[in-house]
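Undergrad: Take a look at the structures below.
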Structure P
Amino acid sequence: MSDPLEERVLAYLREHRVMTLATRGDHGPWAAAVFYVNDGFELCFLSAPSTRHCTDIAAHARVAATIQEDYGDWAAIRGIQLEGVARELDGDDAERARRLYGEKFPIVGKLAQAPAEIAAAFAKIRWYRIVPDRLWFIDNSVRFGHRAQVIAAPQR
């Protein structure tokens with residue numbers, strides 16, 4: 001039998017599209033909103049390797065991310081906070097990310113039919129994956145400030 005909390009978190013990941021990715025690099029901390037698709041608890045996104053967040057990832061793979069809505073009702077707040085390792089994908093891993101992304105964002109799955117500027121932009125992107133080693137689900141509907149750890153840090 002599956003864990004009800006994990007199922008709620010996976011459903012939340014499927015229902016949402018944008019994460020705020022936090023990185024660090026030579027110029028300090030940085031945050032960028034990126035579209036993502038989940039593969040279980042792992043998150044795949046695409047971006048140009050020249051962006052600040054991708055150059056940060058190339059230098060320092062540790063990242064943090066949040067996924068949430070713009071809530072007006074504090075009692076309804078739900079969201080995800082995570083930390084883990086990000087890396088650029090290639091080969092079969094990149095193809096899997098592209099396929100999953102295309103299922104969530106059909107324009108990617110039908111790139112040949114996309115407007116020319118989108119197709120040109122996709123020629124410059126790379127695929128990335130975040131593997132969380134700690135993940136929390138925030139759910140104020142349980143009680144104000146409720147935060148449940150779904151993935152615990154590995155024992156060292």
Structure Q
Amino acid sequence: MAFSFNESSMNEFHKWGKKFPENPEGRRSLVIPALWISQWQNGYISKDVVNYVAEITGTEPLHVWGVTTFYTMFKREKTGKFFLQFCTNITCTLMGADQIFVNTCKKLGIKPGETTSDGKFTAVEVECLGACGSSPTLQVNDKYYTHMTESEVEKLIAEFRGAK
């Protein structure tokens with residue numbers, strides 16, 4: 001089944017549309033907001049999403065795919081309900097993030113980039129979350145958690161396991 005916006009997503013898209021001029025450049029500017037809205041609705045950016053966003057923004061699918069693959073904030077595969085993104089850039093790594101990431105994957109019983117069998121957790125390394133002063137930093141879905149330790153990550157995971 002082809003992807004399309006639900007009513008709420010379409011309303012959000014129209015709000016964004018009012019912020020840009022009605023010309024080809026303005027329509028191209030809508031690609032990123034349209035991808036964000038699509039990801040919120042669909043969970044990730046599929047081929048159907050790319051084609052739909054190209055259609056509603058009046059751009060080429062190749063341009064939309066280029067934007068999708070350039071920005072790491074866009075997921076191109078389904079992920080767990082809780083998408084754990086561990087910053088392992090130099091500052092976070094110096095503060096122990098790489099070991100926290102490795103140990104978290106072991107405790108979850110997954111390899112980096114995999115999703116747990118219950119579909120709740122996906123854990124990945126990311127290049128930089130821009131929170132060096134608060135490292136190590138973990139982003140779960142759209143929320144940042146700073147000054148992380150292994151025990152803090154374990155507490156979060158326990159909390160998320162109980163979430164509905």
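Derivation of every value follows stated rules applied to the coordinates shown; laboratory data play no part. Bear in mind the structure is a predicted one, so any value in this text is a computation, not a measurement. Cβ atoms are built from the backbone, for glycine too; each structure is taken alone.
Undergrad: Looking at distance in nm of label points 7 Å out along Cα→Cβ at positions 80 and 112, point out which structure of P, Q has the largest value. Walk me through the intermediate numbers first.
TA: Values: P: 3.2; Q: 1.6.
Between P, Q, the highest calculated value is found for P.
Undergrad: In terms of distance in nm of label points 7 Å out along Cα→Cβ at positions 104 and 136, which of structures P, Q is highest? Write down the numbers at each step before the final one.
TA: Details: P: 2.2; Q: 0.8.
When distance in nm of label points 7 Å out along Cα→Cβ at positions 104 and 136 is computed for each of P, Q, structure P gives the biggest number.
Undergrad: Looking at distance in nm of label points 7 Å out along Cα→Cβ at positions 40 and 64, point out which structure of P, Q has the largest value.
TA: Values: P: 2.5; Q: 1.8.
Of structures P, Q, the maximum of distance in nm of label points 7 Å out along Cα→Cβ at positions 40 and 64 occurs in P.
Undergrad: Let me ask something else about it. I have -8000 for helix-only ellipticity at 222 nm (-39500 (n - 2.57) for each DSSP H run of 4 or more, over all residues; to 500), calculated from one of the structures P, Q. Which structure is it? Could you put the intermediate results ahead of the total?
TA: Details: P: -8000; Q: -14000.
Label of the source structure: P.
Undergrad: Shifting gears a bit: Rg and Dmax of the Cα atoms in Å, for residues 8-71 alone was computed and gave 10.7, 29; which structure, P, Q, did it come from? Please report the intermediate quantities before stating the final value.
TA: On the way: P: 12.3, 37; Q: 10.7, 29.
Traced to structure Q.
Undergrad: Taking distance in nm of label points 7 Å out along Cα→Cβ at positions 16 and 48 as the quantity of interest, name the structure among P, Q where it is greatest.
TA: Answer by largest value of distance in nm of label points 7 Å out along Cα→Cβ at positions 16 and 48: P.
Undergrad: Rank structures P, Q by relative contact order in percent (Cα under 8 Å, 6 or more apart) and report only the one at the top, that is, the highest.
TA: Values: P: 24; Q: 17.
Top value of relative contact order in percent (Cα under 8 Å, 6 or more apart), among P, Q, belongs to structure P.
Undergrad: Hey, another quick one. Just checking, which of P, Q has the largest value of Cα Rg over 2.2 N^0.38 Å?
TA: If we compare Cα Rg over 2.2 N^0.38 Å over P, Q, the biggest value is for Q.
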